[in-house]
Every structure is written in structure tokens, then in C-alpha cells.
Structure 1
Amino acid sequence: MTPLVLPYGNVLVHDLRGHGLSDSCPAPGGLKDYCADLTALIDYLGIKKNLIPIGLSVGGMIALLLANQLQKRILKLVLGDTCYKIGTTSSWNERIKKVTEGGLIAISSEVVARWFSKNYKLKFPDLVRGYKNMLERSPVQGYIDTCAAISDADLSQIAGTIDIPTLCVVGDEDRATTPEDVKKLAELIKTSSYAVIEKSGHLPCLDNPEKMTNLIVHFIEGHQ
């Protein structure tokens, strides 16, 4: 975790279990276990109110679970390039099979291709290669466990219970969670707004960090 003290609040960034600097451990409860990790961290830090979870992709699914459990402690919610269901059980099982047999290098090219827009890939091929290296060197078991957690998850009913101001945002070139997917999520959350970031793939926070940051800040300040 990396807490930063900023003029408009504190920012807490954490690694999922089996990612980054976090240890790998089984997650028999699927995404609920990942949410429990985050809840435990929030409780440990004594954060009782005015939470603004910002989750992207699987992080968005975890943020949905968190919002459902801690609605009274959450001020606003930001969901980026995510949906109540991502992919299919068969597609995730196929990815797990590839990684189990060939490591992360077996799927890194196709995954990273979805992360970025055409413009970003042309303009910053060295950075794209760096992110590809990062993915390939990630803990294999941690990646497999996360794929398994996502594979059967369907949070459509939970999304319908959210009564928190929510921003649903997506890159217009996202092929992992398409603009149509994210719009469906926004339609389920009655208190949500929907925004598309042009010339962005699955990770608009890297493709167009200034645009995404401005959207988030304006939303938090109450301008959206």
C-alpha cells in the first residue's frame, strides 16, 4: 500500500493478493476474498467515512462489492473499464489453461494489445514493451487465481442495489470491457453517470491520464 497525503484528501493504493508486492494465497471465496482483503485494510487504517473507491477492470468489480458492503462509509464511487460480468467462464478457463501450460508469456501479447489504444501503441512502443515485461514477470499463481475469481462472477444484482453517486468511465477502444458493456453497468446503477474517453484502450489511466484524472476530480468535486 502507498498512502499519499494530498490537498484534496489521502490516496491509498494497494496490490491485490498475488500481485505486485502482495503474497499469493488461495481465494476460495472468489472476488469476495479480494473484497475482504480491502475491507480489512480499510478497517486497519481506521477509515470510517468519506471513502471514494476507484476501481478499474477487476478492481471495479471489487469496488462494486465494497460499495455494497460499506455503502454508509462511501461518499462516491468510480468504476473504470469494468462491468458486472467480464468475459465468460469458458474464455477465462481457456486463459487459465494457456497460462498454466505456457506461463504469462503465452497470453501477454493479446492481453497487452487490449490495454492500449492504437495511438498509444504507435507513439510509445517502448512503454508498451515495458508493461508487457511487467505482466510476464508477475506471479503466475496470483494471475491464475484472479482469472478464476472473475470467471464465475456476476454482480448484476449487486450493481442494482448501489445507491451512491457513481461515475462509470471507459476507453472508446476498449475491447476487454467495451463501451457497451460499461454502459450496461451504468444503466443498472441508478445513481450513475457515464463517460467515454476517446483514443483509449482498457487502461485510460495510462492512455490518457490527464483526461481520466480530470473526469474523476470533477466528479468528486460535484461537477458531474
Structure 2
Amino acid sequence: MRAKKKPRIPAPQQLPRILDDKFIQGLAQQAKLSWAANIPRFAAAIRDAAQRYVAAMATPSDVAMHDEIKALYSAADRHRCKETATRISKLSEQTRAFLKGRGDRPSVGLEIPEPDALRDPARQRGACETIARLLRVGMKGGKPLLYAPQPRPRPPRREAELNFIMWLEVAYTEATGMLPSYTANPNRPGPFARMVKTCLGKIARGADAVGLLNKLHDRRTKLR
């Protein structure tokens, strides 16, 4: 059985093409915006919501950062220099900044070695050991304790999708002066729910528009 592919998130530079004027016009018709609606404001708010979602999804989750650090430590601890160099060169900006914060502490005083140090026979062993010391904060039961974020119980993708929908609500309200429907019937989704589904289909493929709308409504109800 083939592994299920993860939904692809558009790159920021793709959004102007995806959310062009033709798409926005179709979206306005789908949401049944009246002739008095502020379409330019609607378009700007939709594009802003998409930019926010893409930016949020570009930030590695705690799970992704933890996995990056764990894999890097494993390679460095075993002195797999070529693999370690590759993993360093592919570190996300967020993970690199996270590790730099630890290395900059006076009590640590370590920098992430450059990949070239791992390719130099005279320096590669010391570079591996530096990485291992930077990532390891202790030992427990014979296993290393790593300086890595602990995965959160709630998937960040779901949170980003819910936030995206909230910004779509803002776009609708700013354009019409009215609040959209906060719930959706799976069998008969309304105009706003259909609009959300269309947006998610372009930006967050595979997301359940109706389920997310109703989850967001339930969360609001519990906060009252």
C-alpha cells in the first residue's frame, strides 16, 4: 500500500496566480455577495487570509522541529559526517534559530558548524562532537535528552485551518457588513460554507470545510 501523500501547500509566490481576479469574482458569486458589497476589500482580505495560512504552514511544527533535531543528533553522534553535513544544510530557518538560541547561551557557547567542516577530514570529527554537545542536554536511562521542542497534542495544521476560516469570516464581514453563517449542514452547505470549501480546495487541499466550520462554532460556544 502506498503511503498517503501530504497535501501540498502553495508557495507564497504562487498565491497571486491562484487567487487572481477571476477566482475572486467566482468566489463572490458563490458567497452570494450583493451588488453593494465591497469587492476590492473582499479580494484583499481573501488574499491576506491565504498569505497568513501559507506563512503559518511554512513554519515547522513542534513535531517537525523535534524530528529534524533528533535526526541531526543521530547522524552526528554516529559520526556520519556526510549525512550530518546534508542535514545541517537543509535545516529549516526556525530550527536553526532555535538551536542558535541555545548555542548563544554563555553556559553553552557553541555554534552550529558549517557543512564544510563536516567534509574536511581534519575537522569533521570535532564538528560532529560539537553538534552532539549542542543538541544533547543530558542522559536518562542510557538515552540522550535532546534540546528540542516537545510535540504539542493538537496538530498545528488544524489550528492553521481554523485560523484561515476565521480570516475568511473577516473578509466576508468587511465586504458585506454582515456576519456569515457560523455553522454548516453537511448535506446542504450554505453560500459561505461553499465559499470556504472552494478556498480550502485551493489553499489547504483535503481540509473538511463543513467539519472545520462546525468545530469552530463548537469552540466558540464552549467559550461563552
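Among candidates 1, 2, the computation of distance in nm of label points 7 Å out along Cα→Cβ at positions 23 and 215 that gave 3.7 used structure 1. Name the one structure among 1, 2 that semi-axes √(5λ) of the Cα gyration tensor in Å of 26, 21, 18 was derived from. Traced to structure 1.
Of the structures labelled 1, 2, one was used to calculate helix-only ellipticity at 222 nm (-39500 (n - 2.57) for each DSSP H run of 4 or more, over all residues; to 500), giving -19000. Name it. Computing helix-only ellipticity at 222 nm (-39500 (n - 2.57) for each DSSP H run of 4 or more, over all residues; to 500) on every structure in 1, 2 gives -19000 only for 2.
Assign the value 1.9, calculated as distance in nm of label points 7 Å out along Cα→Cβ at positions 15 and 103, to the correct structure from 1, 2. Traced to structure 1. Using relative contact order in percent (Cα under 8 Å, 6 or more apart) for the comparison, can you identify which of 1, 2 gives the largest number? The maximum falls on structure 2.
Computed from the coordinates by the stated procedures, all read-outs in this text should not be read as laboratory data. Bear in mind the structure is a predicted one, so any value in this text is a computation, not a measurement. Cβ atoms are built from the backbone, for glycine too; each structure is taken alone.
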